[in-house]
Structure I
Amino acid sequence: MKALKENSLVNFKKAHSHIAKIIKMIEKKEYCIDIMQQNLAVIGLLKSAHQMLMEGHLNSCFMRAMETNNKKRKQEMIGEILKVSKIANK
């Protein structure tokens, strides 16, 4: 799970760098398609980071919650996953 968080951090740092580049491109009034391509690269990095975080969460926090006898906690965890999934699919 630690590797997934570390890999997602790499993606967030790359996205941060791309966003800085996009801002400069816009300020320099560069070609729209080039800016959109950089934007799509950021979106891809963020989606990938999200998937890694979700995988890590499901295999750790979520799994532990499902192994307990605490029905309230299980429902909370399921609700959290559904909420995040709904937001991600907008």
Structure II
Amino acid sequence: MRKSRLATLSAVVIDIPPLRERREDIAPLVQRLLVRARQALGKEVAVVAPAAVELLCAHDWPGNVRQLARTLELATVACPGQVILPEHLTIK
């Protein structure tokens, strides 16, 4: 039964462009991924500052959503308060 599921899934092709081609998706992803990071790490980080969101939206994200999620996790750990600022981000 598992084999037929894989065959069915392998027949479906979903083309998802990289984040650098859909920058409008980054800000909503940041909000969702922040909730996930906050819950996983048990921190009370509430928001990503607008300047930090701009920096995240300007990045090319060669690692796509996984890299964005990891960046937010690291920023959540580095953030001493409730607002992630550009200096908490590990991107250049």
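Just so you know, all these numbers are worked out from the coordinates, no wet-lab data involved. None of the values given here were measured: they were computed from a predicted structure. Cβ atoms are built from the backbone, for glycine too; each structure is taken alone.
Taking distance in nm of label points 7 Å out along Cα→Cβ at positions 12 and 76 as the criterion, the top structure among I, II is II, with the largest value. A value of 36, 14, 8 for semi-axes √(5λ) of the Cα gyration tensor in Å, calculated from one of I, II, originates in structure I. Looking at structures I, II, which one was helix-only ellipticity at 222 nm (-39500 (n - 2.57) for each DSSP H run of 4 or more, over all residues; to 500) calculated from, given that it came out as -17000? The value was obtained from structure II. For relative contact order in percent (Cα under 8 Å, 6 or more apart), which of I, II scores largest? Top value of relative contact order in percent (Cα under 8 Å, 6 or more apart), among I, II, belongs to structure I.
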